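Listed after this line are the structures, all set down as structure tokens.
Taken together, the values in this text are just the output of simple stated rules run on the coordinates, not laboratory data. Here the structure is a predicted model, which is why all the values come from computation and not from measurement. Cβ atoms are built from the backbone, for glycine too; each structure is taken alone.
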Structure 1
Amino acid sequence: MKLEVKNLANESVGEIDLDDEVFGVPVREDLIFRAVNWQLAKRRSGNHKTKGISEIAGTTKKPYAQKGTGRARQGSLRSPQFRGGARIFGPVVRSHEHDLTKKVRKLALKTALSAKVAAGQLVIIDEAVTATHKTQALVSSFKAMGFESLLVIDGEVLNENFVRAARNIPLVDVLPSQGANVYDIIRRNTLVLTKSAVSDLEARLK
């Protein structure tokens, strides 16, 4: 499929032919869900923790006699039914990370890219380069192009001025092509790819 290529001045500078094998696969929400769940699970610190009965500070003495009091038998004041006692089957420090096969991850990324194309939310620009690191110039360019929430993916090497100008703009992310991922693509309304990013992604995913 062919898409128009623009520059940051919102002027048409040609066309680009996108590979249907990468940008034209059927949209599968289940794959996107699995990829996002896999990414977010890896981010979780997993440091939640409650104390078991062996970790509670306190006496091991039996609180009162087993028989003759008329109350329920008790063996320890550290038991969970008492204030300040243990928690049974509480969370422990662990990793939430789980496996996802490379084949599924690759197809999920293709699906995310294709979903942006199908929704008309993919924009191709010739290059993500600015002459100055000032944010206001880039804000004006994005406003002229109708961008509000967007992810910009460039080639392997990012332009330092562009990155510095974009990092102060809310709802704008900039990534190199090797950092392209499903979660960041779908969390922003518009996906902006440079021509070098398109080449890198096609080489990576075909």
Structure 2
Amino acid sequence: MKENQPAGSTRPRVGVLAIQGDYDAHARALHEAEAEPVLVRKPDQLATIDGLVLPGGESTTFLKFLERDGFLDRLREFVAHKPAFGTCAGCILLAEEVLHPRQESLGVLHVTVERNAYGRQIDSTIEAAETALPGGPLEMVYIRAPRIVRTGSDVTVLAERSGSPVLVEQHHLLAATFHPELSADRRVHRYFVAKLLRHLKRA
């Protein structure tokens, strides 16, 4: 997937933070969800996109890279005002509070998240569950998944796993503790693109 898409497209330009994680899978999913994906590796690219996906990976490694060149501060300003979708480690980065252990985050999504709450890589699993999205049960791929243990009053829970939220939204933000990019089902990415388009229309 190219880092910059051609100008003149009528599709919304959605960046994918391409530092680690399966950002190419997110880019493919966004393309299938009628968006123009842009792989974002430099803070200046944030000015060229309408929304951003923060993929899975290792959240502490993300932070080390983002602390370079003022990227973290630029990213924090972006997600405070523009649509962003965090999956797994991306959900941790968006969270207001991170536990086990505590670490810095962007602090914009009003949730508390526990890192690696479901065990090690060997404990990864694939489940299917009902969500607030139409279309029946959704396949959810969990890899060293975090657990959302608290949600703020302005956070809407769209899906749960054993009573814990796994898909949530708050105004212009969306977050999942699973990996929708690893499923053939594109409903979550389509939901985010539709959310982004509504935000652009209001703006």
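Overview of results
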{"quantity": "Comparison of 1, 2 - label where mean count of other Cβ atoms within 10 Å over residues 21-28 is highest", "calculated": "2"}
{"quantity": "Given -7500 for helix-only ellipticity at 222 nm (-39500 (n - 2.57) for each DSSP H run of 4 or more, over all residues; to 500), calculated: source structure among 1, 2", "calculated": "2"}
{"quantity": "If distance in nm of label points 7 Å out along Cα→Cβ at positions 29 and 149 is computed and equals 2.6, the structure in 1, 2", "calculated": "2"}
{"quantity": "Relative contact order in percent (Cα under 8 Å, 6 or more apart) from the coordinates reads 24; which among 1, 2", "calculated": "1"}
{"quantity": "Per mean count of other Cβ atoms within 10 Å over residues 85-92, the highest-valued of structures 1, 2", "calculated": "2"}
{"quantity": "Given 2.8 for distance in nm of label points 7 Å out along Cα→Cβ at positions 13 and 141, calculated: source structure among 1, 2", "calculated": "2"}
{"quantity": "Comparison of 1, 2 by mean projected area of the Cα convex hull in nm² - largest value held by", "calculated": "1"}
{"quantity": "Structure with the greatest value (metric distance in nm of label points 7 Å out along Cα→Cβ at positions 77 and 93, set 1, 2)", "calculated": "1"}
